[in-house]
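Please find the structures below.
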Structure P
Amino acid sequence: MKVLLKHYVTGKAAESDMEVVATEAVELKVPEGSKDAIVLKNLYLSCDPYMRSRMTKHDTPSYVPDFVPGEVIIGYGVSKVVDSTHQDFKVGELVWGMTGWEEYSLISNPQNFFKVNHPEIPLSHYTGILGMPGFTAHVGFHAIAAPKQGEYVFVSAAAGAVGQLVGQFAKLMGCYVVGSAGSDEKVSKLLKNIL
């Protein structure tokens, strides 16, 4: 089974913009002659805000390419290796990285995948706090902004996947935090999560 983008989206994305396709039999082996590839069984898939922008055709390239209508939607996920010709990934290992919204994915270039070294932690955390949103928040807050206790921290898009983590990091550090969000509804949800 896989999820395809049916067409480019304008306005708010809807379920009708995507199509779930039951696939035929899938070969769970790396194709013969493919070096440094892995076949994954996808266990958790993330649905992140940046993905909406990828559903639109852009004249000017962004930091991530647009999705292509008729092709599988791509996002971060947690997966189990079911076959491998890559020396760094063994069958049975758990990994996280950019994968397809599909039951099984063939990854021919897995250097951007990371091993799950702590499987005792809920695997879904690797699509959030331990995945791309958490890494982005950590680097942006601790390595780039690097505020000190008692300082003021402003978080734009504080209700987003990254912004809400930055706000929590700042509060834990003892900073005075001010956040903004794009609508009253987002502010209400954010306040419910804080209080």
Structure Q
Amino acid sequence: MNLPNKITISRIILIPIFVILMLVPFSWGELMLGDYILPVNHLVGAILFILAASTDWVDGHYARKYNMVTNLGKFLDPLADKLLVSAALIVLIDLDLMYNQSWIAIVIISREFAVTGLRLVLAGTGEVVAADILGKIKMWAQIVAISALLLHNIPFVLISFPFANITLWIALVFTVWSGWDYFAKNKTVFINSK
């Protein structure tokens, strides 16, 4: 197994650690920012999420630069992204940090399952499809939105700017758009199926 694939697997391994940090009520204290409170374990969990998400860029860059792109990597990389994003969205719902918009999490997770299913159908025909530029933009939009939500919209909450909510809607738009694009580009798999 090459280094980019090991980095991708490390992203998957970080997911349960992130979930534990966010959901187990550790008594590490709280940060006071004006009238706003951020539990320290949420700060540490958010940093771990950002670190895990950043490995997506690292493994892809390294694989392309050193010509180490593999079919396993094309499969594992988007799977790791989907697992990380889905876990984070479920954590946000559990912590009631989705601004009463858990339906957005349902749309995002549903899109991820649908695209994964399509990837499996394509893999059955011998075709392994890597994420395209729209999928990468979607992923980073989701990462920015989730990071802002995990940080309780701090520091933007101090100036009453709904950054986390705005980025969540942007992530939703790119999620739906990239999902539609993915199915449109691969519609022949449905036309040719028996």
Structure R
Amino acid sequence: MQQRILSTEIEPGQRVNESQLADELGLSRTPVREALLRLEGQGWVRFDHGRGFVVTPLSADEIRETYPIIAQLEQLAVTTTGQALRTLAPVLGKINREFADSAEPGRSHELDARFHRTLVSRCGNGRLIALLARQWQTLRRYEHFYMTDAADHRRSAEQHAAIIAAIEAGDLVAAAEKLVDNTVGSMYVLLDRLG
């Protein structure tokens, strides 16, 4: 179901036909309804009385509210990791090379998410990582949408490379600033696309 929403096979604002979906998947309506309720909890769908479940439209407000939170949390994670972050530079470089070479939006999003998760993974603050994970989940649809544009994808790969270079130089302040630019830059691109 998530993949159908991400690929816009089921578009934002479109009604989800539970019976048809259950038939297509060869399931009863109960597991389909349970999956839809989980997606509702994640903000991907909402229940409208009289219409059933509807894919939640992409929202400029959600973009404006969430990306700055992620930027600040990631910045905190990077600056509190300290010089141990340098040990991640080779792994981050490998992920970013795969990301730069990826032409499929779903794969690109997966690699971008892995890059960001790896970047904050050594901060030593489980609560901070959990907060980030919840915010990243909120933006999953937006990031997939972002990755559909080759120029934006290329710009992200270049920004990732600049973050890695700052880490390799031991300049965590610059790395954190470049990370904020990467995250907030995505916000502005998406807001522009949504009009």
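If distance in nm of label points 7 Å out along Cα→Cβ at positions 66 and 98 comes out at 1.7 when worked out from the coordinates, which of P, Q, R was used? Comparing all candidates, it corresponds to P. When Kirkwood radius over Cα pairs in Å, for residues 18-113 alone is computed for each of P, Q, R, the one that comes out at 15.3 is Q.
Laboratory data are not the source of any read-out in this text; all were calculated from the coordinates shown. Computed from a predicted model, the values in this text were never measured in an experiment. Cβ atoms are built from the backbone, for glycine too; each structure is taken alone.
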